[in-house]
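What follows is a set of structures to go through.
None of the figures in this text is laboratory data; all of them are computed from the coordinates on show. Since this is a predicted model, take the numbers as computed values, not measurements. Cβ atoms are built from the backbone, for glycine too; each structure is taken alone.
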Structure P
Amino acid sequence: MRKPYLETGRVVGTHGVRGELRVQPWSDSPAFLTGFRALYLDEKGGNALRIERARVHGNLVLIKAAGVDSIEAAEALRGKVLYLDRRDIRLEEGRHFIQDLIGCRVLDADSGEELGILSEVSATGANDVWHIKREGKEYLVPAIPDVIVSVDVDGEEIRLRPLKGIFDDAD
């Protein structure tokens, strides 16, 4: 099931004395977080933070939120997870939020055999790697076009054509 609000980062500290938040982004690029007018402190969209400005600072994002005007107010938010409203995002065709993929059943595109459940996604330099769990074992599958045949997030199902040898010990 698609969540309406998605985890997008964590407040890891403060910056300066005027209430700026240091945020560790959970996205492909820190710049992704600089385009939002609001982020939320609640997974149901409650406690909106109206964003006055945001900028990349190394691998973090510095965010100035309305009403957070002192180091004390910013410090009170340390450790909080920030959420974004899914409606504020337009993904390119064929791209998906990792949070939507986790928990999907993974099937062999040719035989229909269930290969397991997608449990984790690791970012590597060249491509993501999908962790598929089945009966206590974990299989690592490169998330590349030659392998991934289809993704149906609403149906919670992924079909792939695995590279030779990846699931050989599954029998």
Structure Q
Amino acid sequence: MKKEEQQNLFKEIMGNYPTGVTVVTAVTEDGTPVGLTVNSFASVSLDPMLLLWSIDHRVSSIKAFTEGGKFAVHVLAGDQKELCNTFASRVEDRFSTCKWEMSDNGLPIIEDAFGVFECKTFQTIEAGDHTILIGEVIDLKIEKNKDPMLYHRRVFGSVPPVFYQQDDKA
């Protein structure tokens, strides 16, 4: 199989793997808030509390994330599809389209996310055409009255209620 065929198959398989959806935010050197939609997100450790995500080297705001020393990961709620699409687009001032505030830790926090992790950078790892950022959680919050967003086959949405129905035969 040719490299391009393998890469297309890789993308197809990964696109069929259901994930949550996050928006990761930080500030540039001059204090401008930046953010992007990310689904390459996972927990790493409970003690200390560590998580990871990855960023493409071509992202224009990469230095804010890799050199800024801190970032916030917002686990999006199922009703935040428009926000998800905005932060995945090339819109320059993404923060003008949503409500947000600067946290005590100096991070832009978007309102109404399912959950938010504020992190200090623990480690960065160059990996192919991406950089993996591992963050140590310094603050966190959850909106228990919301459900998280899912991503599957290039579609974003809420967790379907049928997912929670228990089947005694399983």
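When relative contact order in percent (Cα under 8 Å, 6 or more apart) is computed for each of P, Q, which one produces 26? For relative contact order in percent (Cα under 8 Å, 6 or more apart), the value 26 is produced by structure Q.
For distance in nm of label points 7 Å out along Cα→Cβ at positions 21 and 45, the calculated result is 1.8, so let me know which of P, Q that is.
Label of the originating structure: P.
With mean projected area of the Cα convex hull in nm² computed over the structures P, Q, the top value is the one for Q, the highest of the group. So helix-only ellipticity at 222 nm (-39500 (n - 2.57) for each DSSP H run of 4 or more, over all residues; to 500), computed for just one structure, reads -1000; which one of P, Q is that? Attributed to the structure labelled P.
For mean count of other Cβ atoms within 10 Å over residues 69-76, which of P, Q scores largest?
When mean count of other Cβ atoms within 10 Å over residues 69-76 is calculated for P, Q, structure Q comes out on top.
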